[in-house]
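Asks: Quick heads-up: structures coming right below.
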Structure I
Amino acid sequence: MIDHKSKLPLHVQVEDYFRKLIAMEKFKKGAFLPKEVELANRLGVSRNTIRQATNKLEIEGLIVRKKGVGTRVAEKKTLQTGLDHWYSFTQEMKEKGIVVINLLLKVEWVKPNDAVRNFFHLGADKKVLKLSKLKGEASGEPIVYFESWFHPRIGVAETDDFNRPLYTMLEEKYGVVVSRSSENISAREAGTSSKKLKTDPRAPVLFRERFVYDVGDRPVEYNTGYYRSDKFTYSIDIKKGSF
């Protein structure tokens with residue numbers, strides 16, 4: 001199946017071979033793919049060539065490798081959200097009958113970066129409260145990693161119950177009613193978030209930057225989210241306006 005006399009690089013041919021393998025029904029249903037050494041012997045190539053091909057497929061989210069276990073085709077089932085559900089990831093998932101839990105929750109006072117400071121119009125030495133949350137399935141599989149910074153004007157404290165829906169807590173305890181969210185959405189490599197998301201640093205993630213305002217159009221929260229692309233889809237429903 002591999003043409004060693006072809007001008008096409010071996011790793012490209014092996015990658016094409018893998019794409020045909022993972023399209024087979026038995027592998028779609030969860031069977032393990034052949035091991036590296038087995039494939040190297042079968043195809044007459046080095047294990048490094050096999051690894052080069054599989055690395056690309058893993059980054060694309062097509063396969064999942066677990067050390068000491070094996071390689072499987074990645075599940076295609078993903079969670080979805082839309083622009084009309086920016087208020088609470090947990091609440092939206094609950095409406096869909098999906099249970100997500102906090103796998104990590106950390107609250108700390110920090111000096112904000114330029115993006116946060118500029119949004120809040122703060123001085124260079126002003127500290128703000130930062131909330132970090134890793135959310136995922138009950139099995140412990142992570143889905144999304146959030147980081148939130150809150151305007152000091154609100155008075156949010158480290159002792160607040162951040163296991164509650166955030167905007168409900170802000171309204172009931174601090175009288176802050178959020179009314180608008182401005183968002184930037186882009187694709188990027190997982191990078192430093194990869195350890196928390198249990199994915200490769202080069203794996204693609206959906207990065208969302210959110211600016212939240214209250215009813216007086218004052219800044220309330222600056223929030224970033226790193227969503228695993230193999231676990232999550234951001235959907236947008238656009239309707240044609242009248243002319």
Structure II
Amino acid sequence: MRVNVLFFGILKDITGRAEDTVELPAGTTVADLFESYFQRFETLRDKRSSILFARNREFAPPDTTLTDNDEVAFLPPVSGGSVPALPEAEGHVFAIVRDAIDSRQLVKALQRPEDGAVVVFDGVVRNNTKGRATTHLEYECYEQMALPQMARIGREIAAQFAIGRIGMVHRLGRLEIGEASVVVVATAPHRKPAFDAALEGINRLKREVPIWKKEFFADGAVWVDGEWDEKLLATSSLRAPL
């Protein structure tokens with residue numbers, strides 16, 4: 001059987017590829033597939049405890065048996081062309097873009113007449129990391145998986161807090177200092193749930209959505225170390241084999 005394999009973030013640098021196609025015998029599991037790669041790329045062993053797997057754009061445990069034409073992604077910890085916005089009947093907005101994010105237009109799309117509070121979080125590119133001057137950033141993501149994950153998080157937040165609507169937009173590609181990489185907007189009749197929802201939105205987006213950040217300096221570049229949400233890592237069956 002034939003399986004398509006995707007690599008993201010630092011894993012792409014380690015393997016020297018973003019995508020691979022392999023022929024596998026029947027009965028091969030995700031864990032078997034991963035084992036074959038870290039036998040070829042020794043550095044993967046140092047990353048294996050923090051890597052999660054996805055099969056056909058859904059998180060999957062390592063004992064998942066693969067079938068012909070499956071798509072498997074190896075996902076390092078998240079750090080935090082356009083993909084169309086995912087339509088929401090409730091009026092929420094979730095999108096991944098490659099152009100500048102217009103937070104005013106996002107607010108206009110979300111705000112209802114009964115909303116007395118609009119909270120906007122803009123995550124912008126700063127000019128340094130721990131005193132080391134940053135020239136620019138680059139973001140990449142597992143696009144087909146990231147957008148549904150954003151929508152799931154947004155719907156859960158809308159059910160958790162007394163808000164009207166929520167919007168989450170993340171930008172990909174190269175970003176210069178001062179540009180917004182992510183915008184989260186929450187609208188509500190009252191201010192507290194709007195603040196709470198916006199904070200929960202950015203926190204969960206940074207820990208649960210497969211988006212990775214590379215930081216560039218005058219003397220080099222590094223993938224920013226991220227962290228998966230504890231709910232994912234607490235389930236040991238979702239971890240890479242040790």
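Asks: Which structure, out of I, II, was distance in nm of label points 7 Å out along Cα→Cβ at positions 32 and 48 calculated from, if the result is 1.7?
Replies: Working: I: 2.6; II: 1.7.
Answer for the origin of the read-out: II.
Asks: To test your reading of the models, identify which of I, II gives 11.5 for mean count of other Cβ atoms within 10 Å over residues 64-71 when calculated.
Replies: Working: I: 11.5; II: 15.6.
The structure behind it is I.
Asks: Between I, II, which one scores greatest on percent of Cα pairs over 27 Å apart?
Replies: Largest value of percent of Cα pairs over 27 Å apart: I.
Asks: In addition: I have 2.7 for distance in nm of label points 7 Å out along Cα→Cβ at positions 24 and 208, calculated from one of the structures I, II. Which structure is it?
Replies: II
Every number in this text was worked out from the coordinates using simple rules, so none of it is lab data. Keep in mind it's a predicted model, so treat the numbers as computed, not measured. Cβ atoms are built from the backbone, for glycine too; each structure is taken alone.
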